[in-house]
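Quick heads-up: structures coming right below.
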Structure I
Amino acid sequence: MEALLDSSFEVIEVVLEKERHSLLLDRLKSDSIPFREESPEILTAERGFPFHRGVYATAVRPHPSSPSDRFLARVSRLVVPYSLADPGNLGTIIRSAAAFGAQGVVLESGLGADVFGAKCVRASATAVFRIPIFEVPSISAEFLRFRDAGFVSFGTSLREGAVKLSQVNSVAKSVVLLGSEEEGLPAAVEALCDKKVTIPMANEIDSLNVAASAAIAFYELFRGTPE
């Protein structure tokens, strides 16, 4: 909750379980943030699942936007999850992206899971409030802007011709693209990537969960790039 309150998001209301979160309650009063206190049963009924921490908030969803040229010029690590269907996977990827130093996440509007849906926000463990999230009309159209800003694009792939991740050197400015759980990156999007990378696997395992793959890719590709 503190991450949301510290972010640029406009908070509409915070709902707290009665007789809990006294320090948070003090902050809400001090900052004149609307709130109400309810029983655990009402919190569960309103949100549709049992609460363990007894607090939730409603905030204004940011308008979809593209990263500005100025933003692209000053950052060095971007992540593009493309058409992920599972909000838990998307949130976990954003959490890993933030942990490994990504400075922004770029999504295609209306494609895949809702990045600001409750499940994705929970899975991100507050990361959606800690790094910029951009929703653009077309990922393909952003590639030229990435290149103009000096980025090298790495697409994760299981297709023939992909280079083992361990054999790829990190670069000064990198953008990592991850495809959907079932199909990976579409061939047309993968073809736009500067490099295609893959994670070798043993014991006849042919694929990893996309969130697990993402964490490995971020560790390898963001290592050695500027903080």
Structure II
Amino acid sequence: MKEVIISPSILSADFANLAKEINAVKEAGAKWVHIDVMDGHFVPNITIGIPVVKSLRKATDLVLDTHLMIDNPEKYIEAFSKAGSDILTFHLEACRDISHAEETITLIKSFNVKAGVSIKPKTLPEEVFPLLDKLDLILIMTVEPGFGGQEFMHDCAMKIPVIKEHAPDNLIIQVDGGINNLTSRICTSLGANSLVAGSYIFNQTDYKKAIQNLH
């Protein structure tokens, strides 16, 4: 089995010491860091934006895995790309239709950034089938996006094998929401090869042990 990519979500980190926190998860073995961007419209919370991504790019060489939980993602692709995102994942539900999603994927790739699409719990996995061969990453939400620390929704994990069956071998299948040492095993056993974890990692004193427990 391929190595599982752990992407610690800075939503649960100490924002007063963000560079220090990111360096700590790097030393603990993380190769990616997950950046949750929320606009207060697509989801009910507001988090961070382009200036923070730009600052983080200067502070780390980790892969910046940027998750856009925003309306009209295409308006912000260029800015987030130029700020230093390595991966930009937008929500299928933020698009008018599949062609809008395809155009957004093309736009992301035009900036030499990897493209991802995320689906919320109520979205059927079949809805992303037309996009799978165009994507670098598919993100399956196992909580309603908008807030950290929510409980894992087991039925959403069953989307993983459905998508895996129709996806190219090189597609990264990422899961975000309620990931801990138990739910991580459920997801990887079903075919996920990337996990986003926030509170599970940052609420522990030993980040290295926490990350190891997710493999």
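Each value in this text was obtained by applying a stated rule to the coordinates, not by laboratory testing. Everything quoted here is computed from the prediction, not taken from an experiment. Cβ atoms are built from the backbone, for glycine too; each structure is taken alone.
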If Cα extents along the principal axes in Å is calculated for I, II, the one returning 59, 44, 31 is structure I
For distance in nm of label points 7 Å out along Cα→Cβ at positions 94 and 126, which structure out of I, II has the highest calculated value?
II
